[in-house]
Structure I
């Protein structure tokens, strides 16, 4: 299955727009997909490895969407007896506004509306997370973003995304026909599968970004991750 990517035709959620019922619904659907179809499970796998009681970490979440990953990190840290401060960044002002509203009970999280390709200072964070967003970029941009993730972290980096393939396409087509039928979610989910990188492609992108001694594996469902451990 060949990758299909047209930079002139961004996913609907990436287009400038106000807070609307359609955007709120789409972000709610994405949180449900993350929770029930592998993304939260993947993130918890690494949080258990990296965050221990009494740790005090500074965490960066790039392309945060409506902030479900930062909230997941904070909830995990609270239960583990660790302290975290999470900076969450997204380009879309309306999405950040929704994330802030959903995170009212999470003072550990600060949100910023910024271009993730030019955000932050080198070595400023213990953990850098970049989840389900690399497929929004062309390959050359993806390499630059992977390099930026490595530069921003003084410890751990986790980049997780979809894994392109027929299994993923059939699964997404089924879900967006039967359950997540709203127009924005249906469009973006189907486009995302076609824009996602294959396992081999993601491995090559990491090598092109000069990642050294990185790990790479598949996760359920049609997920994959590459990571660096400090």
Structure II
């Protein structure tokens, strides 16, 4: 664990220096190195403490990226995610985002009929209203045949003397598979990004999430409280 943290810190510092030296271009790259004390996805715990690094490339209205979740307590439940999206503005304050996620689970046993790879197209609408950031998204996992409807709301308070902000978020969602029962989930979160340099940010957060699954998720839980900490570098 200590070696992993040192490697991440060194890489982040290197990327930060490159970002400060590089001239402006028509594209941007963002690299993220977060740690989550519990990996929760749509109200359901999927793993315990995990590293979840990602890299994203944006050019104009197009974005592609790679994300992974690597549990630290065991070498199982590793997850890889690839995505691409296209966004366009409807007005000065509202925009549409559409794309597709591809999830890959290398530890799943295909001989048991489990899907190692799933495809999930989505479309979303987001905007700014009176300082709030609302959004609604529709996802459909075409492999598992599962609809997810999700509403989001964000609000940020500037902490100017500290060079940071206090960012609040709320999410309400519904997961509906074609076969079997669905469930509803919600989450509340607060995070504080601290500016380290013109291109690097350290973010610390705390989250609460709840689902109404009878008997709870695979860990037998309906509620989770977990923390996050990570470094984001853009260039």
Work out the source of 21.5 here, i.e. which of I, II gives that when mean count of other Cβ atoms within 10 Å over residues 83-90 is computed. I
Working back from 19.8 (mean count of other Cβ atoms within 10 Å over residues 43-50, computed), options I, II, answer is structure II
Computing relative contact order in percent (Cα under 8 Å, 6 or more apart) gives 18 for which of I, II? II
Test item: Cα Rg over 2.2 N^0.38 Å calculated as 1.06, pick one of I, II: II
To test your reading of the models, identify which of I, II gives 13.9 for mean count of other Cβ atoms within 10 Å over residues 59-66 when calculated. II
Output -14000 (helix-only ellipticity at 222 nm (-39500 (n - 2.57) for each DSSP H run of 4 or more, over all residues; to 500), calculated) maps, among I, II, to structure I
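No value in this document is a laboratory result; all are computed from the given coordinates. The structure displayed is predicted, hence computed values, not measured ones. Cβ atoms are built from the backbone, for glycine too; each structure is taken alone.
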